[in-house]
Structure I
Amino acid sequence: MISVKQVSKSFHGNCVLDHISFEIPDQTATALIGPNGIGKTTLLNILCGSLVPDSGEVTSETPDFQREIFTVLSGSHQLYAKNTVKENIEFLAVLRGLSNSDIRQNLDRYLPSFPLYDSVKNKLFEELSTGQKQLMILLAALVTNSRYLILDEPTEGLDLDHKRALLHAVTSIRNTKTILITSHDSDFITSAAERFLFLKDGQIAVEKEHLDTKEFLEIYEALYLQGESL
């Protein structure tokens, strides 16, 4: 479990996070919700250790837990463009200290959720579509034994087929990994996540579990479009 305790962060006198506290339980998918500019990226950067909070702390029972975080960024180029998908995944796994047998075992474990791999493994990463890239980056995170996954707007730029493939992959692993998702795609997020944290005024304004799309949109509209406090 990752615990965020009384974390605050300001930029040029503007308070973005205000003594925010929450927990990300192990082996579940948690959604961090809010419109652009509300502080989600700042919070993700603090979770990953790339940004230091002004006060408060992020802790876990896992030593060096931030080294176990793998972030899947929308539209990013996290794998080498001129290497094949297979070469990229193997390279990242070796960097994490995995042996060839470990890599093969992990591929065998996760390939049922990623049927795309066999058809693209020998293609250069730059040749893949946006959706194919997202799926292969997620597969790389799993093969390298990353314990914590952050999916930042993972469906952005994806067509319907790749959204469905990504959703299938996420739901198939969410009970074995600790996942934090940000997304403006209400259908995807309500299907992929089990817990929902709505960020407003630098704090968690609403925390819910197992929302359907209608319930999600009602809360979102009340908080961000009508300005109500729930």
Structure II
Amino acid sequence: MAAIQPRVVSLVVISDMICPWCYVGHRELTLAIEAVADLPITIKVEHRPYRLQPSLKDDQCIVKREWYLERFGKEKSSNIEQLVTARAKQLGLNINYEGTITQTTRAHRLSLKAWKLGGQATQEPFINAIHKAYFEDCKNIGDFEVLGELAEASGVMSKAEAVKFLESDECLEEVEEMSAEARRKGVTGVPFTIVDGRWAVIGGQTSEVYIEIFKKLAQTEKGTPLNGVPAASTCLA
């Protein structure tokens, strides 16, 4: 008798690299996937683009703290920083609010290229690398040199190949369309995770929330409705 194949659970994570809740949410999701390794499911994760600052020019940079102050005001900005920082530290993440915010189209193009080249196995290391570079090392993730180094370090392609790719228009139209499509479908904040093309998990949920979802999916037929999951914190467009 042929062995029963594990059920495949497909996750599409719509996010932006400059959103701290996306960094937190990604770590929570990673921990959840590791925790359910023994369940009879195979979890496939694809990251798709969402641009929180689509109006910024590719080479334009804004000081992070100034941007938060302008957008949220002093009190709310301080509260957000404290909340996110505390949650991140619980996960072993050290978010730094120095540095600049930049347009993320180039980073999303490289992420999409990584997916095309090797799927989850190639895209996931790049996502990890760019999150750390932006949130902890305060690097400009709109810079060709920085992105090239991250692409090489995470095994996507060589630095020279990445810079050449970024100098072209490859994947540009797709990134713009994917981001626009998400907005057309009602995505106004990220992270926004779609489970099996049917259910939405909104915000930087805890690993426990994902673990419960995976346990339920392991026990049900594909297509069985899930109970709703309360929304968690997001970065709003």
Q) Who wins on mean count of other Cβ atoms within 10 Å over residues 39-46 among I, II, i.e. which is largest? A) I
Q | For -15500 (helix-only ellipticity at 222 nm (-39500 (n - 2.57) for each DSSP H run of 4 or more, over all residues; to 500), calculated) the corresponding structure among I, II | A | II
Q: Figure out for me which of the structures I, II the number 4.4 belongs to, where distance in nm of label points 7 Å out along Cα→Cβ at positions 63 and 127 was derived from the coordinates.
A: I
Q.
If FRET efficiency 1/(1 + (r/R0)^6) of positions 103 and 119 (r between Cβ atoms, R0 = 30 Å, to 0.05) computes to 0.70, which of I, II did it come from?
A. II
Q) volume of the Cα convex hull per residue in Å³, for residues 47-110 alone computed as 135: which structure among I, II? A) I
(Q) One of I, II was used to compute mean count of other Cβ atoms within 10 Å over residues 15-22, and the result was 25.0. Which label is that? (A) II
(Q) Given a value of 4.8 for distance in nm of label points 7 Å out along Cα→Cβ at positions 87 and 215, calculated from one of I, II, which structure does it belong to? (A) I
Q.
Quick check on the output: 4.9 is distance in nm of label points 7 Å out along Cα→Cβ at positions 79 and 167, derived from one of I, II. Which one produced it?
A. II
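A short reminder: the numbers here are calculations on the coordinates, not readings from a lab. Here the structure is a predicted model, which is why all the values come from computation and not from measurement. Cβ atoms are built from the backbone, for glycine too; each structure is taken alone.
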